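Okay, got some structures for you below.
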Structure P
């Protein structure tokens with residue numbers, strides 16, 4: 001086990017370094033100049049542009065830029081943002097991490113509880129009218145683009161019916177002396193639409209995978225043996241069959257864990273949610289190299305860590321996957 005984990009950690013570190021080099025090089029090779037954004041509002045003298053290039057290290061050769069970036073990144077310093085200068089990138093990322101964690105954790109919770117339960121329900125009632133309707137709804141949700149779905153929910157619940165706020169995370173008109181309960185309720189109201197949008201899109205995959213896995217497990221001999229012993233159907237489903245049908249869901253969970261860090265770019269853009277997704281989208285548009293590198297490496301780390309955790313969960317649940 002320890003040898004396997006060591007190999008996985010070494011592979012993760014190598015992959016992380018390769019991602020860092022690849023993202024850094026491709027970002028610099030992409031067309032466009034990050035200083036163009038700063039010169040849109042007012043023309044800059046050549047001397048001022050040269051000073052900014054020196055300030056952000058853009059006047060150095062590509063290899064020198066990467067070495068300087070790597071030395072600073074090891075210390076946790078990603079420099080100052082080009083778009084929000086002189087704000088430090090770490091401060092920007094830290095301020096956006098909380099909203100992304102809130103949104104991502106909510107979506108993951110809905111997926112784990114709602115998606116798994118509905119998938120098991122479909123498997124138990126295979127071929128019924130409920131199963132057919134849930135299948136249609138899950139396919140429709142899986143096929144719907146998240147940005148389109150977000151706009152539809154905003155147009156109905158925020159604009160037409162005026163039941164929920166359309167954007168942001170908090171109400172700017174909320175009194176400064178409002179209590180914590182009022183503030184929590186305000187954040188919760190703003191959270192509903194983006195969380196529902198992401199949940200509808202991702203819940204469909206959970207339902208489909210859980211349904212297929214449960215149908216396969218319910219045909220196995222040990223399920224028939226459990227029923228023959230007189231166990232209740234609830235105990236057969238949740239105590240015996242469900243554990244063996246968890247593996248596809250664990251794989252999906254490993255793919256979704258980065259949502260805790262990044263949220264979803266399109267959804268955060270639609271709802272103007274102040275998370276890392278919207279920060280990354282803005283950095284792409286303005287070619288803010290330091291912010292893009294920080295968010296890209298954060299996402300890469302989240303993906304690699306989630307992959308290791310998923311493999312550990314598989315090995316813990318299924319002894320056949322462990323080293324002999």
Structure Q
């Protein structure tokens with residue numbers, strides 16, 4: 001396809017609509033279906049996560065936090081691009097993306113450049129968010145000198161609100177010319193289907209006898225909340241059944257989180273979730289509160305890696321630990 005060229009105030013802009021890469025992208029990489037690339041760019045970094053949480057800044061970085069931001073959960077795609085033409089400016093890139101996004105019905109939530117983004121010609125803004133990767137080994141890094149960075153940023157949301165994107169264009173430190181980093185999240189609910197079968201009361205008891213503890217993966221909570229989800233009812237009923245069958249059993253109910261967020265926050269959240277389970281068993285199933293004790297372990301005892309969503313899902317759990325009664 002040919003390159004369509006537009007002109008704004010004497011600035012030549014390479015249009016996105018007919019863009020095709022001059023160089024080969026890295027193996028397995030592709031653009032996001034809703035966000036086309038600037039002509040003459042190629043993908044040097046590509047990462048897709050089936051389900052994760054991402055926060056897109058929608059305001060400048062002031063002090064030690066963003067003035068505003070929006071968080072979504074769903075499919076997360078991170079891309080880094082470099083350009084065949086080192087003379088293309090970040091202003092050209094920014095205007096191309098804004099034009100193309102608006103043409104596709106996106107709302108521009110925030111767009112700014114340089115010190116308006118944050119101190120150090122936007123460096124504090126760039127470093128303050130975790131949505132951008134470092135790209136390939138030789139890309140992408142902000143230019144060392146503040147006067148050379150030319151950092152520009154766009155936050156955009158689709159018309160139906162299901163897709164959000166953060167786009168940063170800047171002059172690269174090691175590669176001649178600019179680079180673009182994009183983080184796109186497509187909102188979706190994580191499937192709650194488990195590969196394992198729910199534990200029976202006998203299986204829970206066996207775990208307590210053999211190991212002194214048992215993890216109940218089927219007790220689920222609302223996002224960033226101690227609210228117990230309705231689909232947890234069967235697992236909680238099984239715990240209650242166990243305690244009715246073993247009248248002398250006392251349990252420590254331990255909440256565990258993944259490592260997303262700060263230590264103190266996760267410790268508090270895990271305790272709140274454990275207490276919610278104790279309250280549920282007491283109020284809904286009549287289990288004596290004297291046989292239950294809530295505790296929160298936060299992120300301290302993962303059972304697998306926190307580097308993948310599948311691992312984080314396993315680490316977010318409730319464990320039952322046998323106590324003396």
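Just so you know, all these numbers are worked out from the coordinates, no wet-lab data involved. Since the model is a prediction, treat every value here as computed from it, not as a measurement. Cβ atoms are built from the backbone, for glycine too; each structure is taken alone.
For which of the structures P, Q does the calculation of mean count of other Cβ atoms within 10 Å over residues 52-59 return 19.6? Among P, Q, the structure yielding 19.6 for mean count of other Cβ atoms within 10 Å over residues 52-59 is Q.
Here Cα extents along the principal axes in Å was derived from just one of the structures P, Q, and that gives 82, 40, 35; the source is Q. Comparing FRET efficiency 1/(1 + (r/R0)^6) of positions 76 and 292 (r between Cβ atoms, R0 = 25 Å, to 0.05) across structures P, Q, the highest figure comes from P. Upon calculation of relative contact order in percent (Cα under 8 Å, 6 or more apart) from the atomic coordinates, which of the structures P, Q produces 27? Attributed to the structure labelled P. Looking across P, Q, the calculation of helix-only ellipticity at 222 nm (-39500 (n - 2.57) for each DSSP H run of 4 or more, over all residues; to 500) that yields -7500 traces back to Q.
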